[in-house]
Structure P
Amino acid sequence: MKPTKIKKLQARSKNLRARIVAPNTLVVTSRSNPYAHHIVTLETEPDGSIHARCTCPWAQNGGYGCSHVMAALNHVAAKQQRVLSFWLDIDEAKRQRHRILRLAGANRDGAIYMTTRPA
């Protein structure tokens with residue numbers, strides 16, 4: 001299930017804290033409960049696609065690209081002195097004229113595109 005309000009999720013993700021706990025695994029704070037955390041795992045495919053899993057209820061019910069995943073990806077990008085922006089279709093991403101990354105959906109129902117630029 002692909003999110004529909006990507007910019008709203010992107011804004012929410014900026015208020016979440018992420019911390020790397022193992023290679024490709026991050027802990028991200030919960031937006032609804034400040035004492036709860038979600039585990040996000042990131043995998044990069046040989047074609048450059050990124051697959052992310054989160055333990056939040058929305059992700060557990062087939063959603064991908066939740067605010068926790070975005071916070072985790074932003075944290076990793078910040079470590080590399082990069083900034084990400086998220087887009088629902090490839091044409092929106094191409095208009096930005098920056099490098100494009102692809103966050104693949106679990107059921108091959110599309111993707112979320114990210115542009116990356118120097119911080």
Structure Q
Amino acid sequence: MQRSVVGVDIAKRVFQLYWVEMQSSQIKSLQLRREKFLEHFANRASCLIGMEACGGSQHWARELQNLGHEVKLLSARMVKTFVGGNKNDAADACAIWTAVQQPGIKAVAIKSEGQ
């Protein structure tokens with residue numbers, strides 16, 4: 001059985017998530033406030049989470065890995081190719097979801113807290 005893939009666009013206060021339900025093929029888009037973000041993923045089965053690489057995403061990647069998820073950080077340049085239409089949080093999350101599944105897309109290394 002394949003595991004689900006989630007695209008996450010992080011911001012200061014509200015994070016945008018995008019994924020497709022494996023059983024029903026239903027497209028899901030969800031906004032989460034910062035304080036509910038880890039709680040959402042603590043209650044999910046292990047999945048692949050894609051995010052754009054930035055200073056904040058390094059922290060969230062470590063936290064999500066501690067919850068048992070696989071996290072891939074992608075450079076903004078790689079994600080930009082997949083943004084269709086107007087640039088907004090929902091479109092960015094969808095583009096990240098698409099990009100993280102592409103073969104040959106290189107992930108940015110997740111740094112330790114000391115680095």
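Readers should treat all values here as calculations from the given coordinates under stated rules, not as data from a laboratory. Fair warning: this is a prediction, and the values are worked out from it, not measured in the lab. Cβ atoms are built from the backbone, for glycine too; each structure is taken alone.
Consider the structures P, Q: one of them gives 2.5 for distance in nm of label points 7 Å out along Cα→Cβ at positions 77 and 101 as calculated from the coordinates. Say which. If you can, show how the numbers build up before the last one.
Values: P: 0.7; Q: 2.5.
Going through each structure in turn, the value belongs to Q.
Out of P, Q, which structure matches 2.0 when distance in nm of label points 7 Å out along Cα→Cβ at positions 13 and 37 is calculated? Could the numbers behind the result be given before it?
On the way: P: 2.0; Q: 1.5.
Only structure P yields this read-out.
When volume of the Cα convex hull per residue in Å³, for residues 21-68 alone is calculated, the result is 68; to which of the structures P, Q does this value belong? Don't jump to the answer; show the numbers that get you there.
Values: P: 68; Q: 95.
Derived from P, not from the others.
If helix-only ellipticity at 222 nm (-39500 (n - 2.57) for each DSSP H run of 4 or more, over all residues; to 500) is computed to be -6500, which of P, Q is the source?
Comparing all candidates, it corresponds to P.
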